[in-house]
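Undergrad: Down below are the structures I want you to see.
Please treat every number below as a calculation from the coordinates, not as lab data. Model, not experiment: these values are computed from the prediction. Cβ atoms are built from the backbone, for glycine too; each structure is taken alone.
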Structure P
Amino acid sequence: MLNNKTVLIAGAGGLIGRSVVKTCLAQGAAVIASDLDTANLQKRLQDDGVVTDIPKLTLATLNIQDADAIQALLLKYQPDGAVNCSYPRNKSYGKHFFDVSLQSFNDNLSLNLGSAFLFMQQCAAYFRQQPREFSLVNLASVYGVVAPRFDVYANTSMTMPVEYAAIKSALIHLSKYAAAYVADSRFRVNLVSPGGILDSQPEPFLQKYQAKTLGKGMLDAADVTGAIAFLLSDHARFTNGQNIVVDDGFTLCG
């Protein structure tokens, strides 16, 4: 689907980011995989079975909170699309509701939602400079769409961070804002909202989560990348401001 496309992936070293790199390469794209530390990025990709010394894959350093760095990368590689898989956060992230300080809450929103805003803004600015088809895909979450199912976390040390809900729900509307503001069908901003991604969670949680789905339970990262590839492709040329939920029915099941 992505032959003759160049795709910039921010946060390519993360769990979903690495899977997006693999899918985009498999679909024929030239990939600019970016993260804060390219040495760590290369190791993570290689550990996932990605051959990193191929012409269609470039590893690049990117601080997603630096507007100049984002714009320089866009101008250098002139991609046809981008996927923001980054998720910056502070060391206090993930505490239970009553343990979250206002300072930490604000800091995480600034780090994560702020950088997502900046990345969208700079992609839009790049499009204004060089107006041609460009598809931006953001990663939201089912918890940006529905309220948390706190019962699945019972008898575990886990919780659904309040910052996460605030960030992901805001990201959905912010993406629609950007698409409407630019108001050009050649510039697309869409989202994919995954359900839970399997990442060594405890078995009691996995069982309770699976009961809230249509059978699959927690998803593998690769389960959501097909929707991302679709949104990057010409098959989604007039799909704009939309949020594709990939959750095996989690948002349907009570």
Structure Q
Amino acid sequence: MLADLTAGSVEDAEKRRLTRPLAEVERAALAQTGARDALAALAPADVVRVIAEVKRASPSRGDLAAIPDPALQASLYEQGGASAISVLTEQRRFKGSLDDLTAVRERVSLPVLRKDFIATPYQVLEARAAGADLVLLIVAALEQPLLAELYALITELGMTPLVETHSADEVARAADLGARLIGVNARDLSTFELDRDLFGRLVEHIPADAIKVAESAVLTPEDVAHYRAAGADAVLIGEALVTGDPVATLKTFLEAGR
């Protein structure tokens, strides 16, 4: 499934490239104002940081919420106390777009993450051109030379890579890059099964100076407390926020993460 999702995202990017060539996207990326400081926004604090996600659908859950105005959704996240915003830009299974990201970035003052299946320099450049401050890199989807190339390009453009892992070996690969922001996804992207305890098993392998992000399986305040107790500096939350009152839910989750 991960390979299919990545291949689909790359194919869609190649279609966009036919109408917006690499040189044009690169000019737009370099013309952007400076990226917001995601490491400062997500730095360890006395309360867990929340990366709140704009997410209409997923392969595992199907349709979640229509979200006709992603910028409004993101502004509610900011009002509720989120530290960063994640925007799904994958269009086939998650029903997102780069237009969503641009709209969100213009509305909020928080760092904005492009969450997609990134595997080419073109996708990194179009992320910055759309205003992204962070870009997701999934270790399981990339061979180490390509992972390193994309990581370097993201940092050269002033953005922050969120390096997502699912095993001790993948954490080691992230650490080899010098990654400052390392996520552990409880969802196996091959089977889509969840393992909420995976973060707790892998956290000891994450370098002490890296910000530790728990991803997926965050549906209740108890889940937030569980991750916080295991050592998470931040949690990424999507489904629970798009299917309920985002402001009230965020406040409850933040209280649980103290």
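Undergrad: To test your reading of the models, identify which of P, Q gives 1.09 for Rg/Rh (Cα atoms, Kirkwood Rh), for residues 23-78 alone when calculated.
TA: Q
Undergrad: Out of P, Q, which structure matches 13.9 when mean count of other Cβ atoms within 10 Å over residues 39-46 is calculated? Could the numbers behind the result be given before it?
TA: Values: P: 16.5; Q: 13.9.
Considering all the candidates, the number was obtained from Q.
Undergrad: For mean count of other Cβ atoms within 10 Å over residues 111-118, which of P, Q scores largest? Write down the numbers at each step before the final one.
TA: Values: P: 19.8; Q: 28.0.
Between P, Q, the highest calculated value is found for Q.
Undergrad: Using Cα extents along the principal axes in Å as the calculated read-out, with 51, 37, 36 as its value, let me know the right label among P, Q.
TA: P
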